[in-house]
1. Given 13.1 as the derived value for Kirkwood radius over Cα pairs in Å, for residues 464-535 alone, which of the supplied structures P, Q, R does it correspond to?
2. Any idea which of P, Q, R comes out highest on mean count of other Cβ atoms within 10 Å over residues 312-319?
3. Consider the structures P, Q, R: one of them gives 0.55 for FRET efficiency 1/(1 + (r/R0)^6) of positions 120 and 320 (r between Cβ atoms, R0 = 30 Å, to 0.05) as calculated from the coordinates. Say which.
Structure P
Amino acid sequence: MADGNSIQGDSKAVARWIWRGYMRHHLPITFAALLLMALEGSMMGALSYMVGPMFDELFEAKNRAALPWIGGAFFGIFAIRAFAAFGHKVIMARVGERMMAALQHDIVKHMLTLDMAWFHVTPPGNLIERVRGDTTVLSNLWNTLLAIGARDTIATISLFVVAMRADWVWTLIAIAGFPLLVVPVARLHRLVRAKARQVRAAAADISTQLDEIFHGVSTIRLNRIENRETDRLRHVISGYTEASVKATARRAAIPALTDLVAGLGFLGVVTYGGLQIMDGTKSVGEFMSFFTAIAMLIEPLRRIGNVLGVWQTALASLERLHDVFDMQPTITSPARPATLSVPARQADIVLDDVHLSYGDTAILNGLSFTARAGQMTALVGPSGAGKTTVFNLLARLVEPQSGRITLGGTDINQLALTDLRDQFSFVSQEAMLFDETLRDNILLGRTDISDDRLQEVLEAAHIADFLSGLEAGLDSRAGPRGSKLSGGQRQRVAIARALLRDSPILLLDEATSALDAKSERVVQEALERLSKGRTTLVIAHRLATVRDADNIVVMDRGRVAEQGSHSDLLARGGIYAGLYQLQFSNQD
């Protein structure tokens, strides 16, 4: 656990980050809200002051002439307060939502720059909670701090002035016990921050659990583990509930202590002031004005006293966000990017003695092979041999611990990431579609594609074959993760993307393995059309799809076990021949 100094240092760093990055940009409009807050706060002092004339002039002296101006004064006070409160709440809601939206945008944008390794160890639910849950505190924090800083501070000062004007001795008696709150309140604030961290972590656990449940509905039902999953969720929710209740109890203890001390002060004032009224040295109006001011003073004092509690609670979320922004990607573009020495369509891909491990698990152990430009190179081998890792390395989604990867003789580490990734089109077993229209899923934001070019791609990818069966055609929504389309239809959308991208290198990762025979034939035809004139690397378990490859690289335990053409590998009688015989033992 961090010591007090480091916690304080972290708090200051987080405060500076929030102020400089999000709060200070809204100062002009915020200043208008502050003036309205101050106006609202001052009306509380005016209200308590008018209680004195009301009692003395109307109830005691029965002065009928004073009735219109006293009644009008009360109406004016409430009208001004209503206008000021409405105005600053609308302004601050606008400012708060804009700051929260900016923070959400910035953190997602930053997350997308981080290394894939971070996403592998951070559950999606945790990420969602940081973006949606933790960022909401910024809006609440800004509104609360400004309200306390302007409205409550002005209200406290104006009410204190009214109380002192009525009787300074009464005022000192009423607030005599408040200094005693300093130490216990400070201690409670530290406890609130610690418990608030647990609440945010527990909220992230709930989001993660829900993400797993909703994405695994089919698995849950087929294995009849509904009760198991709901019990797991209940356990996580129980942890959140317990932490939340404890955090709320600690926050509630601060105003509770304030009320206890205020009660003692009122006891002293009523006893001392009551005797003075009985003796005739003070009027009922003076006492009621003082009593109203002190009674109204308690609430803003409670909020001011709880300002550190609000900050500590918010800090638990802001620190989680700040931690993400502190993370920096290790895979970046070089300061002075190089350019390819040959056109990408003529560039060989060479892996030379590449080693890669995830923790203590070795994935690649000196992998070396060459994918010739314009040819098809197939990667085959058992699961876990490192085939998909090769694709991730080529696009620099991960980095090897040693070895070299070149494209046309240029080390890919010397290329700008954007330039490198522009060289690849990727079609995988599970085509990732967004809950947008098919048109949006194919174009992916591109506006430079003509209708004629788009129609060519739809025909080439065999998407036109099923569009007529969709209610809105190309403008039909794909559903979450493409759930409204079949596997073959999703693959054809991915192929259409690749055709539009028109990159010189094509990466195919089990692109047809999950399809039925009919869909596979259609998709395979589209892939063959897509691969023409391109350097193509294919990962496949179905050896029938790679028999025509120019070079087949057989991987085993992270290294090349053998490579060559289909006929060469069969003649050798090695691993490939064994896999082939296993798959085609019942065929010619």
Structure Q
Amino acid sequence: MNFLKDISQQVSQSLKEKFACDVAASEVLINHTKPEFEGTYTVVLFPFVKRTKSNPQVLGEAIGTDLVNQTASIENFNIVKGFLNLSFTNEFWLNQLGKTVAGEYQDVNVGQGEKVLVEFSSPNTNKPLHLGHIRNILLGWSTANILEKTGYSVVRTQIVNDRGVAICKSMLSWKLFGNGETPESSGMKSDFLVGKYYVEFDKQLKVEYTTWQATDEAEQVFKEKAKPDTTSEDFFKGFKNHYFNDHSDLGRQVKDMLLKWEDDDEEVKALWSMMNGWVYDGFEVTYQKLGVGFDQSYYESDTYLTGKSMVEAGEEAGLFYKKEDGSIWVDLEPQGLDQKILLRSDGTSVYLTQDLGTADIRYQDHTAKKMIYVVGDEQNYHFKVLFEIMKKLDKPYAEGLYHLSYGMVDLPTGKMKSREGTVVDADVLIKEVIGEARSGAEERGDMGGLTADEQEGTIRDIGLGALKYFILKVNPQKRIVFDPKESVDMQGQTGPYIQNAYVRIKSIFRKSEEELSQDFAGYVCQDVERQLVNQLIQYPTVLEQAAAHYDPSLVAHYSYDLAKGFHRFYHDLRILGAESPEAKSFRLNLSKQIADTLESSLNLLGINLPQRM
């Protein structure tokens, strides 16, 4: 906002002239005035007290007087301790609304066309998308939208984890226990069917593990490896992964299947293609429901070989080292991390191998030096390792890699567990929130006048808006407990509450018989109107901050505050029945700008705005 830069410059000049203190305009901190004090913007005086050898009151009087005398838009000031609160003229607020109508606060171009790649969703092909994926998808989609809005050239992408141990578990389970079941024969959504066999594998492994614990082999393992005073029950609770890798028949079959896959075994590859095809079909249905998509998808089955080549080249260059068993490792202890395996002794790759290859291929495809990975916070360490490896390899994009880490999503009933089948699938959750929206609409009886199709479309927009807003209003780093019923509350900080503000404005304009004009010269703004104009002109700053911090919650909170301000304005003042033509014109223009800004901000969050509710 240029007027704030002008104020900063004037404060800088006043400090130099009145106190012989050189302070750059960029050093002047201007905040929003706290609600309990008179004013709109506040100059923070504390940083200049020691430098001017003065006190806040004297500083504030001198600077405030200069601002009133030399800045036409400022009419008054007051000083509260070390804070100089500024009040602006009525004409200033009329002009600001006029500038907003003219679109002067619309264009934000901090990106200046810089290319940035945003990776999100990135599912495994052994199970359907679930509630945790929804947070990932919504966070990635809205971050990409915000970056695009602020002038970046954005590539939306996903890496599909379509190979590896987890995928082979589903494949082996279907082969052993599926009896040829297909999506068509079962009537199940295709990705749900694959997920069913992933869960089945874990059930069968538990049975096998329980049986094994009663064998002589298990008893010998316990004697050799258990710490003193450890019970067999406690020991075997923590031994499951070792059992899978070293003793399990199912585990051996999974590893054999993975090796055959890497050797291009015809039968294994055919099974893999069939089951992955089922999953992709299911994913696409879910993506369409959420209204998201990708510019390009990458597949681990294509990228892991590039990663293996990078690891082997790094080992030859002395950046990595090979152990006696043939496995290749990287030593990151000098960077405060640890030693990590990059290739197993049998030559198979690990997740790091795939991620190395994926990043390099994407750079070759798009030459984007900035890549954002939207991945849960349980992978924080993984990405520290990945980024340090890229630096060791001296990749041109190494400094532009960023992990957009986010907290997990829980339910009121507790944490979800994929292998135990206790997750909430994305499709089920979407159906539930739309059902909650339908129940609320029926209870309120506010769908009159809409056709059946319009009602369904509106209910879908409300339900999905509730889901998306509930998740995106939370800072990414915080955990979420998602409650579908709470999310569709029309009175709380929810998507439907904001949608309702937009719908109210649309209703006003449907009732208005006049063409919108800017005939509000001389109108004296009410406090609630000044506050709303001030909120409107803050929108570009909010977008810049959201882009800089990769944080859609800033846009979500802004849209709620703007909607809340409109609801208060709508309650306190007449619009179509305003007391004068000037008041009516001002309020209609203000309402339209609020509607346009709500539409813009919610669209960045992936939320549709219904025309009626």
Structure R
Amino acid sequence: MVKAMNLFNRGQQETAQGSSAADFSLASMTARDTEALYQKGIATVRDLIAPPAVRLSPNMMQVGDVFVRTYFVIAYPRYLSTNWFSPIINLDFSMDTALFVHPIDTANILKQLRKSSTQVQSQISIEAEGGKVRDPMLETAFQDIEALRDKLQQGTEKFFRFGLYITVYGKDQDDLSEKSSAVESLLEAQLVYVKPAILRMDQGFASTRPLGTDTLDVANNLNTEPLSTTFPFVSSDLSSGDGILYGINRHNHSLILFDRFKLENANMVVFAKSGAGKSYTVKLEVLRSMMFGASIIILDPENEYKHLCETVGGSFMKIALNSTVHLNPFDLPRKNDEDDAESVLRSNIANLVGLLHLMLGMVTPEEDSILDRAIRETYAIRDITAQTDFSKLTSSSYPTMSDLYAVLQNMDGADSLAIRLERYTEGIFGGFLNKQSNVVLNSQLVVFNIRDLEEELRPIAMYIILQFIWNEIRTEMKKRVVVVDEAWVMMQHEDAAAFLFGIAKRCRKYYTGLTTITQDISDFMNSRHGKSIVTNSSLQLLLRQSPASIETVAETFYLTDHEKFLLLESSVGEGIFFAGTKHAAIKVVASFSEDQIITSDPRQLLEIEQAKKDFDAGAME
């Protein structure tokens, strides 16, 4: 590569020498010879394209009637985002841009970096011995040098001298100054600093001609990663061409459209800090999915979805100690064609054991065996066995926690289990899950709200609701989206996390997509099932993150430093959207009507409520 560049430069020099000789011969011609050529009408291509005159001044050139100024980049920021040069390319006036990339031998650079690393480390040691406060600038420089040395040594990065020149044109000096200011402002806003090629305007002008000659030769040292971001024609299209609109691509302002049910699975995870717009985004997707005929079931821990549910005429079910809505964990799915009765019963018993682990706390292996046998006997009391036709059973056919409590009281070695279960049958939590189910999912949107439950009961309630939803999914196959908000609550408990992962892994074959939302990423990812749920989700959305969690997010999604910086600096509703192996920066946008339906802003909700009251009062008059 270096040899090829040398041959290329030598050819350019010979061409330049030939041009100089031709210019000299033309200059030495007498006026009479020139007049003779003119009379004959002989003209070269150079005569046709040459400007009538060129005027050179320290900070600009005048080529004919056009004023010219060339800039070169002198400094770059610590981080460069992809496509950062695009705003300059998209300016609505003419300019010429030249990018010169000169490869440098890695061995020479490693020697220089080793020397620089030694110097910086020595300076840090000298200041430490002198009792000075540590210098963050020196420590950062040392870390950057060592990281670059590692990448160069491993061959994952190369090193280059990179020259970036911009030639701006104006019809007069004022026009040139105005356009030059626009270029400087756009670049300095991204901490990229430029200078005009003062006293070298002719060299700068020549460098931006399509000749491939870097006569200005003002370059910066860059390795592969930041150099790749300077490529100005990046188009990160991320769209399947159909489906619902998730947002606007911030790279090129195209639309991000996807039908999640046409991907390898229809699952989605949403990670964001509080107030970053995660619930707003999911509610917007829910509203648009309903327009395409999808049924939606939402597990709502914070009353975020009540206004949306009431607006679209959905079913809002409040789960609380004194609520009239009841879910019986002993319910079974009506048998479908794919599963035999024995496997359905066995699966539900396993789910009940996991639920009892949440309710009872620490359970020994011996107590696990007792619970398994007790649950089977509880079903048998109601004549429910593997030979039973589940499709003929009604809600009143199933046992309750009181039946299990009675069975445990009469079993040897189950005294401790019975005592701990008593609070859910006879105690303060008796009305919570000790009754037959009275819920029917006959609306397109169903919201289960658990805001008024005590913190201790929340993971139990989320488990029971998801078990009820899972039974419905297995009973009737149709296009569904199940939304689990604040999923980190379940991920704190091993059995609940395993159950949620089981749904994420198996819901695809029932034409269902699981949307998992969380703001506490550490708790979610610390579970051994957390990363599995992420990898089993074809769509992943990261909105604004907190500095405390950004490293966990970066490690999980293999983010670059630039993407980490983007997530830290994103506004509400902005982030990174992943679809399979592709991803792009996204901005979530809703229409005015959609915003009125999905907003969670208390001020907006009060205004909407007041408008309803005013309308009702006017209608009565």
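1. Values: P: 13.1; Q: 15.3; R: 12.3.
Computed on structure P.
2. On the way: P: 23.5; Q: 13.2; R: 18.4.
The structure with the largest value is P.
3. Attributed to the structure labelled Q.
Laboratory data are not the source of any read-out in this text; all were calculated from the coordinates shown. Note that this is a predicted model, so its numbers are computed, not measured. Cβ atoms are built from the backbone, for glycine too; each structure is taken alone.
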